[in-house]
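Just so it is clear, none of the values below were taken in a lab; they were calculated from the coordinates. Note that this is a predicted model, so its numbers are computed, not measured. Cβ atoms are built from the backbone, for glycine too; each structure is taken alone.
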Structure I
Amino acid sequence: MSAAKKKLVSIVDDELDITVLFRDALKAIEGVSVFTFTEPFLAVKHFTINRAAYVMIISDLRMPGLNGMELIKKVKALNPFVRTILMTAFAIRDNSFKENAKKEIINGFLQKPIRLDDLCAEVNKQLQTYEDDVEVIHRAC
């Protein structure tokens, strides 16, 4: 598969070690190119430029400047079909999280520390959902 045909996935976390570890774990998934960002605004810029090729964003919740919830909302506004996974080490007791999950702004959630097999399973699940959604859209048109 050529690089131009690959589906794009971004991992956004202000901790470089996490982005590298997760990127290495996801390299085995065929057909995707994984990008990593420690700066959420750069991730949004990259997504904006490449939004048609993106299939998924995996973002930490707590980051300086732009938190994961804000980042995911920006991404969904640009491409509502992109799948989103939010991750955090903190307990979430916030109603906006539940609301956004219900509205499918947040498609998946991972609690840190994250086992790499759990990460891969969630990513594969979200990729399958993306493929199923795209197939439904193509049949409808």
Structure II
Amino acid sequence: MSEWLSGQWEGPVRISTAIEEKWWERCERKRPGVYRLFALRDGNTFEPMPLSRACGADDTGTIYVGASENVFNRLGALVKEHRGDYRGKPHRPLADPLAEKFTPERLAFYWRFDDQPWQLEKAIVTAYEGVFGEPPPNNRQRPR
């Protein structure tokens, strides 16, 4: 695992099968934390899709790093955004080129609880940028 991605992460959960897998049974409610959306090589395994970045390949396939005071609700919104059969308040969508290439079968997420999610998100994105020369593809700007 990459140094910028250290710590205890839960998951992975594939977006296309999140409902059927009952991902929510593995995630405590009302806890702050961070999460990472990543691309998969195909729809059959959890092997990450390496992504070309400015300063090398990201072998973790990280597309987005986010934070929330309630990571459970935020992950639910992430699933809702990518599953047409699951109604509710959506998550910010992927940029169009990413959404076209990475369908729900090729997207998965991890999460990690932390009492200071915004600081941890900033630290992860800053460390990612230090390695790859730019933030993850769907993190349009560096967290404050």
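When distance in nm of label points 7 Å out along Cα→Cβ at positions 62 and 78 is computed across structures I, II, the figure 2.6 traces back to I. Computing helix-only ellipticity at 222 nm (-39500 (n - 2.57) for each DSSP H run of 4 or more, over all residues; to 500) gives -7000 for which of I, II? Going label by label, the one that fits is II. Taking relative contact order in percent (Cα under 8 Å, 6 or more apart) as the measure, the highest value among I, II is held by II. Hey, Rg and Dmax of the Cα atoms in Å derived from one of I, II reads 14.0, 39; which structure? Source structure: II. If you line up I, II by distance in nm of label points 7 Å out along Cα→Cβ at positions 22 and 126, the top spot, with the largest value, goes to II.
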